[in-house]
Structure I
Amino acid sequence: MEYTLDSQKSKVVVTRDLGTDVLGRLSENPFVDMVVWPQDCLCDRDWLLENVEGADGLVVMLTDKAGIIKWNLSRSYVMDTAGANLKVVSTMSVGYEHVDLAGLAKRGVRLGYTPDVLNDAVADLSVMLALMAGRNGGEALVHVKNGEWPNDSWSPFSWCGSQLSGTAGRPRTVGFLGFGRIAQATLNRLVGFGISRCVYTTRIGSLPKRDLEESLTEKYRGVNPAFEGVRHVDLKTLARESDVLFVLAPGGAETRHVVDEELLREMKRTSVLVNTSRGSLVDSDALAKALRQGWIWGAGLDVVEGEPNISADHPLVQEPRCVIMPHIGSATFATRKDMANLAVTNVLAVLSNEPMVSEKSVSQDKVETWNN
C-alpha cells in the first residue's frame with residue numbers, strides 16, 4: 001500500500017484484542033500508531049474518549065453500542081472527540097445498527113463492515129437450530145442433564161417432533177424472510193434434506209428475483225429431481241406455507257417486530273421459526289405466546305431482542321421448545337479471524353487511499369433491502 005502521509009503515522013484505535021496475527025498488521029506497519037483496549041470485554045467509554053482524540057481510524061465491535069459510537073447528540077461523543085482526523089470507522093460485523101450513520105455522513109467518515117465471510121458459519125448454525133427446535137433438542141438435552149432419562153417409559157410417540165427432511169409423499173417447504181447471501185447459503189444446505197420447495201419475501205414492495213429463482217430451481221433440481229422451485233411470496237403466504245421459516249433480514253426500524261403476533265398466528269402448528277439475524281425482528285412476547293399456546297411447534301434463536309440481558313426468567317427462556325444460543329452464528333475460529341482481518345483491511349485501505357474491500361454507504365439512513 002502506498003501511503004500519502006509521508007512519515008507521519010496514522011493513529012488507529014481498536015476496541016478489542018483481535019489476536020496477534022491480525023493486530024500485527026497494524027503494529028508492524030511503519031505508518032500506523034495502534035492503540036488497543038487491553039481487556040477482553042466491552043471497551044470502557046472513558047478509556048475510548050481518552051485515546052480516540054486525533055485518531056484517523058477506529059475499529060469497533062458489534063457490542064460497542066449506544067454508549068460507544070451512537071451517543072445522544074447533545075453529549076460530547078466519540079466522533080467529536082476524535083476530531084477532524086477521523087477518516088474511517090470499521091466494524092467487525094455485518095450489522096451496523098450500533099453505528100451512527102448520520103453522524104458519519106455529516107463528518108465525511110467512511111464505514112467499513114464485514115459481510116460475506118460469515119455466510120457459511122451462520123448458515124450452518126441456522127440449519128442446526130432448525131433441527132434442534134423441530135426435534136425437541138433443547139428440551140431433550142435438559143431432560144438428560146437433569147438425570148430424568150432413567151425414569152422414562154418408552155412409548156411409540158414419545159419425544160416425537162417436526163421433521164426437517166422431506167420425501168415424495170411428504171413435501172416440505174422452507175421459507176426465508178430476507179433472501180440474501182446467508183439465506184441462499186442456508187438453502188444450499190437444506191436441499192440435501194429433500195426440501196420440496198422454497199418461498200421467500202424480501203423488502204415490502206421489492207420485485208421478485210426471477211433470474212435468481214430460475215437459476216436456483218434449475219441447480220437444485222439437478223440435486224433433487226423432486227424440487228419444485230423457488231418462489232417470491234408476500235409475508236402472509238410466507239408464514240402460511242413455511243414448514244421452517246428462517247428470519248435472515250437486517251435490523252433497524254423498518255424490520256422491527258416484522259415477526260409479530262399477527263404473522264405467528266398465520267403459521268402452521270407444526271412449523272418452526274429460526275432467527276439468526278437480529279433479535280429486533282421478532283416480538284419476543286408474541287413468540288413466547290405462540291409457543292405457549294401451540295400456534296407453532298418450536299423456535300431456534302441465535303439472537304433475542306435486548307441481548308445479552310436475557311436472564312433465566314425471560315419468557316422465551318422459559319419455553320421448553322425454544323432453543324436459544326448466545327449469538328454465536330459467526331463463532332468459528334476461521335470465520336472470526338476472517339472478520340477481524342477484513343475489519344483491519346478496510347481501515348488500512350482508507351488510510352492508504354485505496355478502495356475499501358467492504359464499504360457501507362452512509363449517505364442513506366434507511367435499510368434498502370431485507371437481504372442478508
Structure II
Amino acid sequence: MLDKIIYLAEARNGAPAVPRQLEQPTGSVADRLGRPLHDLRISITDRCNFRCVYCMPKDVFDKNHVYLPHTALLSFEEITRIARLFVAHGVEKIRLTGGEPLLRKHIERLVAMLAELRTPSGQPLDLTLTTNGSLLAKKAQSLKDAGLNRVTVSLDSLDDATFKRMNDVDFSVAEVLHGIDVAHQVGLGPIKVNMVVKAGMNDQEIVPMARHFKDTPYILRFIEYMDVGASNGWDLKEVIPSAEVARRIGEQLPLAPVDPNYTGETASRWRYLDGGGEIGLISSVTQAFCSDCSRARLSTEGKLYTCLFASGGHDLRALLRDGRSDAEISSAVAQLWRGRGDRYSALRTSQTSLPGQGLEPGKKKVEMSYIGG
C-alpha cells in the first residue's frame with residue numbers, strides 16, 4: 001500500500017504556468033491534434049463503498065488506506081468556478097464521478113450549482129453522473145430535482161455470487177437493479193449500464209446481461225478491462241475484445257452496427273435487428289479512440305488530467321487558492337489544452353499492447369479511482 005500513497009504524492013506536479021498574455025475564451029479550443037475540449041469529468045471524492053477488483057482492490061485499498069483529508073478536496077464553489085471556465089472554452093457535458101460520487105455529502109447542492117451554468121450560446125449543460133448504484137434509489141429524486149439529467153450505473157454481473165466477488169463487499173445485484181428502476185421512474189435517463197468484462201471472472205455473463213437489458217429503456221455497454229493505474233494487476237490475457245463480445249451476443253441475438261450519436265463518442269453502437277434496443281462496446285484496449293477524444297478530467301483535489309492514462313496532472317487548485325483571477329486560470333487551461341498531445345491507447349495498441357507503453361520511463365499511470373473512469 002505504501003507505494004500507492006507515495007505515488008499520489010509524486011503525481012502532484014505543481015500549478016501550471018499562467019501565460020503572460022491573457023486571453024478571452026472564444027467558446028472553442030483545440031489541442032495539438034485538432035481535438036476540441038467538449039467533455040469535463042469531475043471526480044468529487046476518492047472514497048468508494050465497493051472494492052471492485054479492477055478499480056479499488058481490497059488488498060490495496062484496505063482499512064488502513066489513507067484518503068485525502070476534506071480540506072484537500074475542492075469545495076463545491078471551487079468545482080463550479082472551474083467548471084464555468086471550462087464551459088467558456090467549449091465544454092458542453094459534465095460528468096460527476098469518483099470514487100463513488102453519491103458518498104459526497106450534499107451532492108445535490110453541487111448538482112444544482114452546476115445546473116445553472118450555460119454554454120456561450122445559452123444552452124444548459126448535459127449534466128450526468130456515474131455511480132455503482134448502491135445509494136441511487138435513495139438519492140435519485142433529489143438529484144433529478146437539483147437538475148441532473150441522467151446517470152450511468154456500473155453493474156458487472158446479474159449473478160449475485162459473481163457480482164459480490166467483483167465488488168468484494170457483499171452488495172447484491174437486486175439492490176443495484178432497484179436503484180436503476182427508481183432512477184428511470186424519476187426521469188434520469190436514458191440510463192446506461194456499464195459492464196467491465198474480465199476474462200475468467202464474469203465473461204460468462206455477457207449474453208445473460210444482453211438478454212436481461214434487451215427490450216428495456218436501458219442501454220447496456222460492455223467495457224474492455226483496462227490497464228488504468230497499477231493497483232488492479234492488469235494483464236492483457238484477461239481482456240475480452242469487444243469484437244468477441246459482439247460475436248457472442250450476435251450468435252444468439254443478431255446485431256448490426258449503427259452510426260455514433262456524435263463525434264468522439266467512446267462506445268461503438270450496435271442495434272438488435274429485431275428492434276429490441278441497442279448495446280455499446282467500449283474498446284479502450286483493442287480499438288483506441290484517441291483520435292477524437294475530447295475529454296478532460298479533474299481530480300478530487302483539483303488536478304487537471306488530459307488523458308485517462310496520464311502519469312501526472314496540473315494543479316488548478318493551487319491557482320484557485322493562490323487568488324488567481326478567472327482570466328488567469330482560464331488562460332492557463334487554454335494553454336494546457338493547446339499543448340495536449342496525449343494518445344496513449346493508440347500507441348499501446350499500435351506498438352506492443354503491453355501496459356505502460358507510451359509513458360516516459362519510470363512513470364506510472366494515475367489510478368482510475370483517483371480521477372474516475
Structure III
Amino acid sequence: MMDTNTAVTVPPSPETVRWLENTEALDTWLTGLAPELPLALDTEFERVSTFYPIPGLVQLGAGEELWLVEPDVVAASEPFRQLLADPRRPKLLYAMSEDLELFRHWLNVAPAGVLDLQLGAALAGAGFSVGYARLVESLFGETLDKSATRSDWLARPLTPEQQRYALEDIRFLAPLYQWVKERLQARGLEQALEEESARFAGDGADTEDFDQYYLKLRGGWTLSPEQQSVLQALVAWREGECRRLDRPRNRVLNDGLLIAVAERQPGSLAELKDVQGVPGGFVRRYGEQVLALIRDARKADFSRLEPIPGPLTREQQGIYRSAKKYIKKVAEDNDIPIEILAPRKRLEKAVKQKSLANDPFFEGWRLALLEPVRADIEETLKQ
C-alpha cells in the first residue's frame with residue numbers, strides 16, 4: 001500500500017512562464033548550478049510519421065527554478081551535452097525511455113546519471129507503471145491538466161495552455177525524488193533506483209547491430225532455422241531503410257508481413273506479390289532487393305544462428321509458476337512489484353536454462369532480497 005503521507009514541499013506553480021531564450025542564457029544557467037544538484041528534465045516531441053522523434057520543447061528545473069527551452073537553443077549548447085552525459089549529475093525524469101531515445105538521436109549523447117522516478121516510485125511502494133498525473137494527485141493533492149498532452153508541439157507559438165502544461169510536467173519531479181529517496185532509504189534500497197535506471201537506460205540504448213533485431217519478432221519462433229536466417233536479413237534491411245528514410249517500421253513493412261515473407265521465401269516478384277498483405281507498391285519499390293536478400297540468406301551458414309525464443313512448454317509453464325511463487329512472496333513482503341523484481345523474460349530464460357548461474361536476478365539490489373529463496377528457486381528449476 002502506498003504511503004501518501006508526505007512532508008515534502010512542492011514549489012508553487014510559477015505565476016509567469018519563463019524561457020531560456022538563447023544558448024548563452026542556457027549555458028550561463030547550467031554552468032551556475034550547484035555541483036550535483038539534481039536536474040529535473042522532460043521533453044515534448046512529435047512522432048507520427050517519422051522513425052525518429054522530432055524535438056518540440058525541453059523543460060528544465062533545478063531547485064525552485066523552472067524553465068522552457070526551444071530545441072534549437074538546446075542543440076547549440078555544449079554544456080547541456082556535457083551535463084546530460086555526466087554520471088555525477090542526477091537527471092530526474094519520469095517514464096524516461098522516449099526522452100532518452102530522443103537525446104541519443106537528436107544530440108548524439110548517451111545520457112548518464114538518469115533516474116526514472118516511475119521506477120523509483122514502484123520501488124518505493126507506489127505500484128507498477130503508475131502514471132505521473134495519478135501519482136502527483138496521490139502524493140501532493142494536485143490535479144494536473146493533461147489536455148495538452150497530444151497537442152502539436154512543433155507549432156509556434158505554443159499556447160499558454162501548452163506552456164503551463166510543460167512546466168507542470170517538471171514542477172513535481174524534485175519533490176517526488178525526495179519522497180522516493182526517503183522511502184528507499186527506509187527500505188535499504190538506496191542503490192536500487194540508480195542501478196535499475198542505469199539498467200533500463202542500457203537496455204533501451206540504440207544499437208547499430210541490426211542483425212540482432214529479428215530476435216524481437218517473437219512471432220517468428222515457429223520458423224525453421226533457414227527461415228529465421230531470411231527473417232534476420234529482412235529485419236536488418238528494414239531497420240536500415242526506416243532510419244535512412246526516417247519512416248516508421250510499419251510504413252515500410254510490418255512485423256507480421258516480414259514473418260510471412262520469411263516463411264514463404266518467394267523466388268520471384270509474382271510470388272512476393274502473392275504473399276497476402278504485401279502491398280503492390282512495396283513489391284515495385286523493393287521487390288528485387290528483397291529477393292536478393294532472400295537468396296543470400298538461404299545460402300548463408302545459419303547453423304549457429306540464435307533462434308528466436310519460443311513460448312514455454314506446458315512443463316516449463318508449471319516450473320515457471322512454481323518458481324514465481326517464491327519470488328512473489330518476496331515481492332509482496334517488500335512491497336515491490338514483481339514485474340520489477342523479476343521481469344517475465346528474465347524468469348522465462350532461467351526456466352529454459354534450468355539454472356540461475358550468472359543470472360542478473362542475483363546482482364545488485366536484488367541479491368539481498370532474493371538470496372533467502374535462491375536454493376528453493378534453483379531446486380524448482382532443476383525439475
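Each reported figure results from applying straightforward, stated rules to the coordinates on display, with no laboratory input. Not measured: the values here are computed from a predicted model. Cβ atoms are built from the backbone, for glycine too; each structure is taken alone.
Here are a few things to note about the model shown:
- Entry that produces 21.1 once Kirkwood radius over Cα pairs in Å is calculated, selected from I, II, III: II
- Parent structure of the calculated result 3.2, given that distance in nm of label points 7 Å out along Cα→Cβ at positions 84 and 284 is the read-out and I, II, III the choices: II
- In terms of relative contact order in percent (Cα under 8 Å, 6 or more apart), the structure with the greatest value among I, II, III is II.
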